[in-house]
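Here, each number is a calculation from the coordinates, and none is a lab measurement. Computed from a prediction, not measured in an experiment: that's the story for all the values here.
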Structure 1
Amino acid sequence: MLKVDLHIHTKYSFDSKSSIEEIIEKAIERKLDAVAITDHNSYEGCLQIKQIELPKNLIIIPGIELRTKEGDILLLNTMHRFEKGLSLFKVLEVAQKFRIITIAPHPFAITQPGIKDFIKLEEINAVEVINGRDFFGRANYKALKAAQGYKKIGIACSDAHSADDVGNVYTLVEAEQSIASILNSIIGGKIKIPEQFLPSKFWSKLGF
């Protein structure tokens, strides 16, 4: 199975300072097979990929973390330019039209705008049930339980805002080494979240 981290920020996100070269170096060090570059409302990090020589053993998926009126949404394998201030529903409509993969990041995070129970929408391909920046695990636990309740595919991502965090959390994907195969496997649920990333059962004891 491939080790895949689908939520990574470069210095072109306002809250990250890492270059694409530093991210690639760390991804190789952590033996990742694929990463997705998903800067906040920007494709600048993805555009930098075209300016450098890429390693043959690492797949880089272009994407974006787009802010909608209802919360953030990850859009993968796209460079489509979206207007600012769109609703989640309009973005999903465009994503359907252009066959863009949609993932709901940190849906129940307190410090980041998630789309919460809109993860139930049919147009959402997967839910980030494990976000590497949820240090206490409560939001991840809520996301995991909600995804299970809505019968949604759950994935784990680092949400790295520095190169050191790349690959700290990842998903195992049963796929060939191509963007199309990886994304098709995610949609088809051919994935596994390593047990060490799953949230503590402590939260269930508290009634969450």
Structure 2
Amino acid sequence: MRNNVPGNSATATKLQVKRSIKLTGVISGETIFDGSQNASIETQINDLEIIEGSIIIEANSSGDAILDYPNGLNENNCVPVATGIKYNSKGYNYVGIKNDSSDMLMNAFKRTLTLTSDNIVLRIENSMTEGSKTFYFKIVLRKIKAKEEEYVLGDVNGDGSITKEDADMIQKYLMGEIALTTKQYKAADMNKDGTVSSSDYVLLKNQIGL
């Protein structure tokens, strides 16, 4: 089998056809790989916001940090991914489970994160027996993308067929006789320039042979 492999696989130094490697999702990035050398991908984080701050809390009590939503986020379009807390050099603790006093040395203080209609409320419990402490926090939020309605370009009335009735709807819209829903508007935008105009009307008429 070793001697029956076609081509120049034994001596090739790179791929005959370059390949694209793409990351999608929360982390995205892309690079081209041809096998001649190692490839790296420059990545970016999508739809994540990090809120940082601090709060002073007295011993044996709790304190609330009341925070504004980052631009574009609200209680309905984001979810908390993680909440980290620290008061010493041990680093941020993202678990928050306190079983005994030694856990406090690892910043395992109980915390509650609430998303309200007006703001974000982070409550931290300082279970230490004496002295006030400054707690530093990091909150990671992920934006939830709204699901777009599916549509077929040209099928303005959404009946599953592209006919004269769809062209008539565009004409009536341009004459101010009817309004279009968001889904209908996208289906009527034949040239995908973001605007429904006479050009879209002509394109649709030509497509259906009118």
Structure 3
Amino acid sequence: MHILLIDDHPVYVDGLKCALSSFFPEMHSSTAYSGEAAVNLVESNDFDIIILDYHLPELDGLDLLKIFKNKKISSPVLLVSAISVVQDTSIIAEAKTAGACGFISKQSPSADIAVAIKQIIQIGEYWPDTVQVKIKKMACVQELHQLSSNLSKRQTEIVTLMEKGYTNKKIAKIISLSPDTVKTHISNIYKKLGVENRAACISKFKE
């Protein structure tokens, strides 16, 4: 198995190589300490897996993922970072979109990193449960924001008044529309937000 380690910290790289060799006795590794060196290596070699540090000088991990994708590099990439998953959620989601096959913290035990490598090679991806939950939650939030952004200025105004507890009749009076027109707007708002009642509409809008 040929692994490419892309990291600008030699001590970490040497330690990881040593640790992984106990899990993969036949492992052969190459190292790139910069983004430019990494690009040169992936263009001239086929790697079974690439372990990529997010925090690199000049070209960071996301930059390299995009370059690999543009160059149609087929080797799977495991993104690693010293920052906690909570802080890295948006980065992980972006990395997944850019082509990363997995993520794991650099603080993880070497056995866990070995598991991540095996799983990516065997089934194509590795996302810890905590990461999957956060990515799904972020996707839901983004979907909600998209739905909310589809509301017109008038519809947003009406939902804001609904949130304050005003009745249709009161809303109609405040914005100088007929109650029937307000009712039609609310019906269209329900469709856009994918809800069926006032409480669900307000709850989804507040999220």
### Task
For the read-out mean projected area of the Cα convex hull in nm², a value of 10.5 was computed from one structure; give its label from 1, 2, 3.
1
### Task
Could you tell me which structure in 1, 2, 3 was used to calculate helix-only ellipticity at 222 nm (-39500 (n - 2.57) for each DSSP H run of 4 or more, over all residues; to 500) as -19000?
3
